[in-house]
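What follows draws every value from the coordinates through simple rules; no lab data is involved. The structure presented is a predicted model; accordingly, all values stated were derived computationally and were not measured. Cβ atoms are built from the backbone, for glycine too; each structure is taken alone.
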Structure 1
Amino acid sequence: MKNLLNKIASTVASKVESRLLAEYGAIFLTRATPPPSIIFRDSAEVERFQATLQTRVALIGEHEIELQADAMEALMAAAFELRSQGATLTPRAADSGRRSYEDTVSLWNRNVERGLEHWGELGKITPDRAEQIKRHSPVDQVAVILEMEEAEQVYFGTFYDRSILYSVAAPGASQHLSMLAFDAAEFQYEIVERTLALFGWHRTVVYDFPHFTYLGHDEQSLPALGLKQVSRDYNERSYRFWIPALTTTKIE
């Protein structure tokens, strides 16, 4: 598994896939079932994959959450350990676990539409160009938006100062589609981060502070598997993320 990410990187079919692997590729190192591709192209592909998985549903806090069975077992063990220490682990929202392809498209469209309106008001994008972008399929739109961000510094992140990928996953690329991601309401507490790590859950998506990914490996093993640690500060706290240490793909 040590060179798995570089092997995948050497076979990517497009610049978009290369970028998405750099952003979300840690998921391919999971002990559970990874996605079959870097990006699902439509809902049918997602549904076929999800139908092959052994999953488990649990009521956590106020929400029913569905994950791959191994991921859920580890999550519940972490929650039990936290309760023994007087802490809690609950979902941030109803979609904190499994998501559909349509869910990821909806979240993406929210940022794209806001971005088009924002840059249109500033005269950076004409109405005709905005309509042209809206007509693209989700997969093709990802390529267009990422190219605009790189070439023109017209960003679609929430505050329009960084890439859209730091605010929302590209449609078909979200780790939630593989049911290996969980958004924790208590993400800001170090005890939650430490305990989740003990049970194989780690932050792997930079700037998505509540988002944890089930890898099933202890933290000490991650560098040897091909991940590197980066830190980001938020609200007077430093958060750690494990991302692909690729040698064949540029990570921005």
Structure 2
Amino acid sequence: MEPMNRAAEIIWNAKRIVCFSGAGISAASGIHTYQDTLTGLWADLDPRALDSASAFRENPKLVWGWYLWRRQNASSAQPNAAHLAFPKLGSSGRIVSVITQNVDERAGSNCVLHLHGSLCTPKCFACHRPGTLPEQQMAVPVDGALVEPPRCGRCNGKLRPGVVWYGEDLPSDVWKSAIALAKSCDVLISVGTSGIVTPAADIPRLALLSGATVIHVNTEHVSTGAENELMLVGKATEVLTDLCAMLSNKVKPL
């Protein structure tokens, strides 16, 4: 049986599905990844060098401006066919949950765990309380700008992006929920992620060890070759659209 038919049959028979998404799923919506060539103020900067607490301490205006630019880029984008496929998989009584490594996702799935936080929820660098993004900082020039971070309403500390930076732990409650979902699902569909960034990369492995089938959707081969893994090579928008079309026929695939 060819991989697409086999994947459709496995999903058809599943009761609990987890969709595990990485940066590759958002590229089709025009959201920049770290592999893209940037412009303007960011052209000569390595984005990874801006994603740390030490970078924020050294140059808070630069880091805050960078994240405002990222937020603007994400807020102007629309969910693509791959995002919209996730809730469609929940037909016929299937329970579908989403675990995402992205900080930009806002498509219409009911249960979404943001492992790495969200661009829309700043917090205080000092006291860690949630903050509010000022109205005047909702839009910045397309190529970015140096912007003074707003202040916390409680302790007057600088607000920082509510995302998980390099060297920081994942939110413990979100991580525990993600582990529970991975261990209890029948199928985990891993979309647009290389499986390199840890500890998020442990999610597919936990699902495999718990007996679930892991279906990888990626433009490159990322499967480890385990018996209960499937590799669907192609664009997420096309592969997931085709899978949903097969399932919508309500006839068990051959």
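Which structure, out of 1, 2, was distance in nm of label points 7 Å out along Cα→Cβ at positions 147 and 187 derived from, given a value of 3.1?
On the way: 1: 3.1; 2: 4.1.
Traced to structure 1.
Taking 60, 34, 30 as the value of Cα extents along the principal axes in Å derived from one of the structures shown (1, 2), identify that structure. Can you show the working numbers first?
Numbers: 1: 57, 38, 38; 2: 60, 34, 30.
The value was obtained from structure 2.
Identify the structure, out of 1, 2, from whose coordinates helix-only ellipticity at 222 nm (-39500 (n - 2.57) for each DSSP H run of 4 or more, over all residues; to 500) was calculated to give -9000. Walk me through the numbers on the way to the answer.
Values: 1: -12000; 2: -9000.
Attributed to the structure labelled 2.
Looking at distance in nm of label points 7 Å out along Cα→Cβ at positions 131 and 203, point out which structure of 1, 2 has the largest value. Numbers along the way, then the final one.
Numbers: 1: 4.3; 2: 2.7.
Going through 1, 2 one by one, distance in nm of label points 7 Å out along Cα→Cβ at positions 131 and 203 is largest in 1.
From which structure (1, 2) was distance in nm of label points 7 Å out along Cα→Cβ at positions 59 and 195 calculated, if the value obtained is 2.1?
It must be structure 1, since only it matches.
Taking distance in nm of label points 7 Å out along Cα→Cβ at positions 163 and 243 as the criterion, which structure among 1, 2 has the greatest value? Walk me through the intermediate numbers first.
Numbers: 1: 0.8; 2: 2.5.
Top value of distance in nm of label points 7 Å out along Cα→Cβ at positions 163 and 243 goes to structure 2.
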